[in-house]
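Each structure below appears as C-alpha cells.
What follows draws every value from the coordinates through simple rules; no lab data is involved. Computed from a predicted structure; not experimentally measured. Cβ atoms are built from the backbone, for glycine too; each structure is taken alone.
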Structure 1
Amino acid sequence: MGFFAKKEILPLSLIFTVILVTAIFYPVLPEKVPSHWNIEGEVDSWSSKNFTVLFFPSLVLGLYLLMTLLPKIDPLKENYLKFIGSFFWLKVIFVAFFSLLYFYTLWAASGNAFSINNLIIPAVSFLFVTLGFFLPKTKRNYFVGIRTPWTLSSDEVWDKTHRFSRKVFIAGGLTIFLGVFFKDLTPWFFLATILLAVLFPIIYSYLVFHKIGGKDKKGII
C-alpha cells in the first residue's frame, strides 16, 4: 500500500498540469468557449470561460478523489486489494482522458482546433482497449467493472463476464479506430460499436448466471 501511495504522484501531476494549462490559457480565452459538439463534430453549445475553467478542473479533481474514495466505502472493499494496481491505472486513465478533453476545449476556444472527431475517435478507441486489458483483473465490487445483478451475485459469473468483456472491449476499441481511416463509418457506426460493446457483456452475464444456476459459495446470494 505504501508503494501504491507513492504512485499517486502520477495522477496528481496530471491534475497539476490541468491547473497550470488553465492559468496559461485563461488570459487568451474568449468570453464564450465551446462546450459541446454534435455527432458531426460541430460545435452546437457554448459556455462562459469562467464556467469552463472552473468546471473541467473540478471534474478532473473530483473524479480523482471519487476513485480514491471508492475502495474505502465499497461493501466489498477487501476485494480491491486483489486488483489495487489495476485500479490505480484505471484511475490514471480516466483522469488523463478527461484532462485531454479539457485541453482540446481550451485549444478549440483559442481558434486553433482540428476536428474533434480526429481526437475523440482515437481517444475512445484507446480507452476501450485499455479497459479491455484491465477488466479481467478486477474482482467483484460495486463500483468498477461490469456491474449487473448477475455479476454482483457470483464470483464465477463476475470472472467469466470480465474475461469475455476483455475480448469485446478490445475488439470494440479496434473497430472504433477504423473511423480514423473511414470517415463514412462515423458517427453512427461509432455510437453503435460503443453500445454493442457495453450491451454484449450484460447479456453474457445473464446467460452465464442462468447456466450455472446462480450458485456460488463466494457469492452474496
Structure 2
Amino acid sequence: MTKAKFSQLKKFFSQFPTKKLAKNTIIFSPGDKVEDVYFIKSGFVRAYTKTPYGENTLNIFKPLFMVSVMHNMVSQKNNFYIQALTPVEIYIAPKAQFAKFQKENPEIEALVTEFFVSTMLNYLTNQGNIINGNAINKVASVLLQLVNDYGDIKNDQLVVNFPATHRIVANIVGLTRETTSIQMSKLQKLGVISTKRAQFTVKNVERLKSLADLGE
C-alpha cells in the first residue's frame, strides 16, 4: 500500500474517536466478536495464537486493521490474540459506516481488497520460507516483511521503525531467542542491517532478499 493510498484511509478514520492502550494490553482474545473496524494511528500490535507448546506470532504485520477487515467481511468470532507491542492509539470506525464509505468510494474498496490479498500472499510466501528455510532464511524473511510494511527512506538509508526485538523475531520464526540473536548478529556483521532499540536500518536490501530466499 503506497503512502498516498494509506493517507486516504487515514483521512476516513481520522473523523472517528481514538482509544489509547498501554504496552502489552490484550486488545482482542479468541472468541471475541469484532464489531468495528480498527486502524492504528500510532504504535504496533501483533496477532498470535497459543498452543500447549507456547505462543505463535503470525507473520502478519499491521494485523489490527487486517483482522478487523476480515471480520467485517465474514462476520465471525475472532480466533487470535491481538496485543499491543508498544503503547498504541487506534481509530475505531463503526462497521456500517466503513461499509458505506467503501460503497461510495469504489477505489477505496479496491484498495482495501488489494491490501488484504497482497498481505495474504506475502504471508503465504513468508510462511514457506519460515517453515522450510534454515535459521538465516527465517530471520531474513521476517525482517524483509517488516521492510515491506514499515520501511522508510531517511537520510538515504532504509529505516524500519518497528520494535524487532530478538524475542519478537524468535517468536515469529519459531526459533530460540539465542539462535535468533546469533542470526541477527550475523546479519549485522555481514553489513546487511544495523539495529537500535525500536528500529533497524537495512544497509543492503538486495542481500537481505537473497538471504531470505530458500536457495541461500
Structure 3
Amino acid sequence: MKKIKIILVDDHQLVRDGIKALLTGVPDIAIIGEASGSEELNKKLETLNPDLLIMDISLPGISGIEITRQICSEHPDIRVLILSMYTNEEFIFNSLNAGARGYLPKNTSREELLLAIHAIHNGEEFFSDSISKIMLKSYVKRATSEEKENDSPGATITSREIEILKLYVEGLINKEISDKLGISIRTVETHKNHIMRKLGLKSTVELVKYAIRNKIAEI
C-alpha cells in the first residue's frame, strides 16, 4: 500500500507528539519527518520527499504562512494543511492565498484530521465546519459590499451543476457529494470542472463565493 508521506511543522514538540499519536496505526499514512521551523524544514526537504506538510502558523522566524508560500512556489507537488490555533479571517485567507489546501483548528478531532489529509492528498481542499462558516460569512459580507456583476446567475450551468454547486457550499467534498447523489466521484469532478470552466473560476473557494454572491445557495 502506498503511504501518504507527511512532515510535521510545529515548534512545540508536545504538539508534534500529539499529532503523531493521532496518526499512529493509520495504514496509509507515514510521518517521515518533523521540523520546528523554516530552516529545519528546508534541511529535511533536501533528503525527504513528502506528499503533505501539516503546518502551524506561529513559528519562530518565518511564519507558517510565508513558509507555505515558499513551499508552494518551490515544491508545487507538496501540499500544505494548516493546523493552527488562529481562526480569524486574516489568517485563514492569507494561508489560502499562500497556497494552503486546507485549514483546521488545533482542537480538531482525529476523524476530521484524517478526512483532511485524505481529501488534500486526493487533490481536494478541506476546511473544518467552523473554518468554513467563517469563510462563508466573510464572503457574504464582501458580496453585499461589491457591485453586482454583469452575469446571469446560473444561466450557463445546468440544474444538476447547480445542485452540485449547492452541496459544495454546504461544505461537502467530492466523495460525500457522490454518495448523496448516487453518482461516481469522477462524475462529480467532471461536473465541477464544467462549472469552473463555464464561469471562469479556478478553485472550490471561488465556486462557493460565486454561489453565495449570486444567491444560488445560502448558508
**Study point:** Of the structures 1, 2, 3, the one that 0.75 was derived from, the read-out being FRET efficiency 1/(1 + (r/R0)^6) of positions 99 and 171 (r between Cβ atoms, R0 = 25 Å, to 0.05)
**Key:** 3
Check your understanding: Can you say which of 1, 2, 3 returns 51, 40, 30 when Cα extents along the principal axes in Å is computed?
Key -> 3
